[in-house]
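Every number in this text was worked out from the coordinates using simple rules, so none of it is lab data. Here the structure is a predicted model, which means the values were calculated and not measured. Cβ atoms are built from the backbone, for glycine too; each structure is taken alone.
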Structure I
Amino acid sequence: MKKRDVPKVLEILNKEYQKWEAPVVTLIAQHTNDPFRVLVSALISTRTRDETTAEVCKRLFERIKNPYDLIEIPAEELEKLLYPVGFYRVKARHLKELGKELVEKFGGKVPSNLEDLLSLKGVGRKVANLVLADGYGTPAICVDTHVHRITNRWGLVKTKNPSQTEKELMKKVPKEYWTVMNRLLVAFGQRICTPLSPKCDICPVSEYCSKVGLTKRELSSSRPQSQNPRA
């Protein structure tokens, strides 16, 4: 994929996006417009299926509205609310610490800049950029496993880790697309451009993809089928 193809490819994915299920953190951002909920749900979603994250977040946010609530809620109650997300006890402890940090350092508000977000314990660039993009609408490219895998498969970047990918994408993706790139590629990666045996036969941007790293077996297994991405 060439740099000049990026806007067209992302526009195509944006049109197709409505056929796919949006990532849970994106849905929370769209329905609440709350950086705090975006931050908490992003931390909860690590190593957890979207379906589980959605159920837990719905239950959690009925009880937790702000960082002060995280400080006041008993640890055992928070653990029960987080179950069965992966590492729920560890995440409960980290959320308690997060609430304290937000209150003591930032007056109970989620920071709106990258440096301050990265100063929070347990918050890396992926989560920080997601909060900026989905929580504040600030141009930022959140690179998770989907974005890293897909952009390398496209041949748009040739990188070894998400940090390198973020830097390269900032050079190659127009800034107006930064905030939407993660939600588009996560949904695309879950439904079409999967880690193993991607559905190239129904991919709406296959003609632009260099298919880097795909085996002959994976490529030969893609045959013309229905245009339904859920097939």
Structure II
Amino acid sequence: MILRQLQQLIAGIYDVNVAHDVYDFLVTDRQALPPAARAHDTDEQLIIASGESGTSEVGVSLYLDPALLERLRQSDPMVRLTDANVADYWTALEGVSHFLYFAWNAEHDKTVSLLELELQAEIDKYVASYLLLKRQFPERFPSELLRVLFERTRIDPRLAGGREHLYRAASRHAEKFCRRLDRSLRASRREFGHAVLAELRRFYRLTDERKVAHIERVS
């Protein structure tokens, strides 16, 4: 249930809709993954496989570790997001973010890059967490979000598969975007106003190059 809630949360923020439910693409058995995917011992992985030569079809699966899903079931972040469940929450949210972003772009005949997926997912972690915390604790501003998300997290080279530079770039650009967003939200101390939502929704629809250009221009 939590994955569907996350899909609805992200889709609502960006005003996007896809014809697919994330649970229809969920895989929790690592042995069911393709051999190349099984080599990466991660709790979350979006697997995209091209169809037959000459066709535009692709196969998509979202792997999430069953132990992670069980921990989220026992400590539901949608009810109360805390230090104890935020890491698992972000892992699941990243997977849903990847799935939704890929599916929405595919439905609009748009290709996406890995940088695009990772950049958007990092921003989604901040944006969705901010909204969730404001709903759970309306009287306080979640000032810890930036620090925990961008200063206390580290890239594990064992899991990055030689793409550390890409993940660092995505995190660096996302941090710039979110720090400016954080300043705007501090000024209003509320959920997203019209101007913030409008920017988030425009940004979501940009390509990776235009996303980076936008961040550099306004940050």
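Hey, mean count of other Cβ atoms within 10 Å over residues 21-28 derived from one of I, II reads 22.2; which structure? Considering all the candidates, the number was obtained from I. Suppose you compute semi-axes √(5λ) of the Cα gyration tensor in Å for every structure in I, II: which one lands on 34, 19, 15? It must be structure I, since only it matches. In this comparison of I, II, the computed figure 24 for relative contact order in percent (Cα under 8 Å, 6 or more apart) is attributed to I. Here distance in nm of label points 7 Å out along Cα→Cβ at positions 29 and 117 was derived from just one of the structures I, II, and that gives 0.8; the source is I.
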